[in-house]
1. Computing relative contact order in percent (Cα under 8 Å, 6 or more apart) gives 25 for which of I, II?
2. Out of I, II, which one gives 0 for helix-only ellipticity at 222 nm (-39500 (n - 2.57) for each DSSP H run of 4 or more, over all residues; to 500) as computed from the coordinates?
3. Using distance in nm of label points 7 Å out along Cα→Cβ at positions 7 and 23, single out the structure from I, II with the greatest value.
4. Which one of I, II has Rg and Dmax of the Cα atoms in Å, as calculated from the coordinates, equal to 13.4, 49?
5. Once mean count of other Cβ atoms within 10 Å over residues 15-22 is calculated for every structure in I, II, which label goes with the largest value?
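What follows is calculated from the coordinates using simple rules that are stated; it is not laboratory data. Fair warning: this is a prediction, and the values are worked out from it, not measured in the lab. Cβ atoms are built from the backbone, for glycine too; each structure is taken alone.
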Structure I
Amino acid sequence: MKKNNWLICPVCGGKTRNQIREDTVLINYPLFCPKCKQVTLIDVKKCTINLIKEPDAKTQSQ
């Protein structure tokens, strides 16, 4: 039987509403945290969470 784990928010450390199993693979998954109200992109493979850093939007200069 596969073991289930709750996804933990990488920003605040709070528990989210999503569960994963040991064999779950997520790529570019937008994880929403109800505690800090932020959305972060993550990759999940073998129950390890990797945070995807997005480049900040640059303002256009004229």
Structure II
Amino acid sequence: MFDINVGTVDRALRILIGALLIVGALMGYGLWMWIGVVPLLTGLMRRCPLYSLFGLSTCPHKPS
């Protein structure tokens, strides 16, 4: 359905930030921190629906 559009650095940052936010939620810093599920999942799947919507990609182009 979606092409891979999240590059290596972008992916690592999404996973790190998402995991940190979820840990914060588990520690009781606020329910809003559960938003970390979004960057964590998009990092793990390497697909970002918003990137697709706007035609963006942080992946290097593959040679044809």
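1. Structure I accounts for this read-out.
2. The read-out was computed on structure I.
3. That would be structure II.
4. For Rg and Dmax of the Cα atoms in Å, the value 13.4, 49 is produced by structure II.
5. Details: I: 12.9; II: 16.4.
Structure II comes out on top.
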